[in-house]
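Q: Each structure below appears as structure tokens.
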Structure P
Amino acid sequence: MTTAAVLTAAGSGSRLGADVPKALVLLGGVPLVVHAARRLAASGVIDLIVVTVPAASVGDFRAALDVQGSGAGPGGVPLTLTIGRASRQGSVAAALAILSPDVDVVLVHDAARPLAPSSLVRRVVAAVHSGHRAVLPGSPVADTIVQVDAPGSGPMPVVVANPDRAALRIVQTPQGFDRALLERAHAAAAHRAGDEAASATDDASLVAALGEPVHVVAGDPDAVKITTARDLAVAELALAEGAP
């Protein structure tokens, strides 16, 4: 099987207070997108990486990723850039559209999860190769979770349910898919892709919307998402402590 990874990196750095695209924010002196690409390449199970980037920053991303004339990126894995769209969903669809016909497994990963280890990448790919057509990594929930009533129903929310946390998982990336299934899921939801507010926040939810099963493998504590300056500071500590 030929496996491609779509690395989403077209988001802004506004919530990080950055004046560069989020994926170019430095973590330990290295851009987030480079950390993520290196770990994908180091897994040994990725044949191609497609990075979705802002149109105005193609040159900056090409320089950060040190894309060679041969098209090789970090770790020597072939890497190409494509322009992101108005939403993450739209960006992934754009990357899918340029994949060669021989690609049959697709991972979708966020540059905002730069320390997701290579072992997690291998775990997801192995699950897809074993016949599970949609796979996401999930971590157990440590806190008690409650469901509250609808916003606007009163001056403060009221608890309406206490889900069993043993049955809950925190969703991470990379997520892995049979390519044909992922393309079908994106085609069915294409009408949502142009509106960030209505678009899907991950690809597994698009597959689930088709009624297809999504399987869960063990996540990893280092696969957390960087959204705020505090998240970045925590990631700096993890990196200093030897995060793989």
Structure Q
Amino acid sequence: MIPIVTYHEIGRTPSPIAMAPEAFDQQLREFARLGYRSLTMRELAEALHADARLPARSVAFTFDDGYASFLEEAWPRLQAYGFTATVFLITRCVGARSEAPGASVTSPLLTWKDAAELLRQGCDVGGHGRTHVPLTTRDQATVEDEVRGCRTDIEERLGIRPASFCYPYGAFDAASVAIARRHFDAAVTTHLGYVHSDSALMELPRIDSCYVSVADIARLTEPSFRNYLKVRQLGRTVRRFWRKDWQ
């Protein structure tokens, strides 16, 4: 079982999706102490496609939305522990500011120059749509533009073909999965769980970092924590039945 851990902003802001740099550092220190090896989503996708065996203590760190704080706060800490990561860019918002949900603050996003420098240093970049609209609420032409166009933007601006896609708000259906499969090697969701050798490549589960304390990392793959995630997932499913994340 391989955990893909989800982060957003790393910084000292009132945003509900932000994590303080000190707390992030504590998590990384524990992953390093336990001997975890990090994978980019590109590496993970390649291994899953090849049905390759991965070390037992493998982990993928992913960062949604492409906050500028990744370059300032997260990346230096990841490098200090010998880790790498994947950043998912909203390509038409690169260099702009993002309004945090539930908070009257905005935070800057990475620029294309920032993303190019991160690539040069060994970081991975994936797609997160062009405008971060929930794909399940749009017609097929719009979804195609959001997914294919996102890949094209990254290819043109960074000179690489991104391997992985992150569904905005974790919202996907059969149509968006089919389109993502045409343009990317793998895609991640917000469903709580672990990646297995038989996981659906275009519907990979992740674990939100806000659900993981430092003490939890040592028992990340134990039955007790897996059951905890199942309960959390049930609660999320019920909540999303009444109110979608983008609402």
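Coordinate-derived values only; no laboratory data. Owing to the predicted nature of the structure, the values given are computational and were not obtained by experimental measurement. Cβ atoms are built from the backbone, for glycine too; each structure is taken alone.
Q: Any idea which of P, Q comes out highest on distance in nm of label points 7 Å out along Cα→Cβ at positions 67 and 107? Write out the running numbers ahead of the final one.
A: Numbers: P: 1.9; Q: 0.1.
The maximum falls on structure P.
Q: Using mean projected area of the Cα convex hull in nm² as the calculated read-out, with 12.3 as its value, let me know the right label among P, Q. Before the final figure, lay out the partial values.
A: Values: P: 14.3; Q: 12.3.
So the calculation was done on Q.
Q: To test your reading of the models, identify which of P, Q gives -11000 for helix-only ellipticity at 222 nm (-39500 (n - 2.57) for each DSSP H run of 4 or more, over all residues; to 500) when calculated. Can you show the working numbers first?
A: On the way: P: -8500; Q: -11000.
The structure behind it is Q.
Q: Suppose FRET efficiency 1/(1 + (r/R0)^6) of positions 115 and 147 (r between Cβ atoms, R0 = 30 Å, to 0.05) works out to 0.45; of P, Q, which structure was it derived from? Display every interim value, and only then the final one.
A: Values: P: 0.45; Q: 0.95.
For FRET efficiency 1/(1 + (r/R0)^6) of positions 115 and 147 (r between Cβ atoms, R0 = 30 Å, to 0.05), the value 0.45 is produced by structure P.
Q: Now a separate question. When relative contact order in percent (Cα under 8 Å, 6 or more apart) is calculated, the result is 20; to which of the structures P, Q does this value belong? Don't skip to the answer; put the middle values down first.
A: Working: P: 23; Q: 20.
The read-out was computed on structure Q.
Q: Output the label of whichever structure in P, Q has the greatest value of mean count of other Cβ atoms within 10 Å over residues 59-66.
A: When mean count of other Cβ atoms within 10 Å over residues 59-66 is computed for each of P, Q, structure Q gives the biggest number.
Q: Matching task: 3.5 is the computed value of distance in nm of label points 7 Å out along Cα→Cβ at positions 155 and 219. Pick the structure from P, Q. Intermediate values should be presented prior to the final figure.
A: Working: P: 3.5; Q: 4.7.
Traced to structure P.
Q: Among P, Q, considering only distance in nm of label points 7 Å out along Cα→Cβ at positions 139 and 187, which has the greatest calculated value?
A: Numbers: P: 3.6; Q: 2.0.
Answer by largest value of distance in nm of label points 7 Å out along Cα→Cβ at positions 139 and 187: P.
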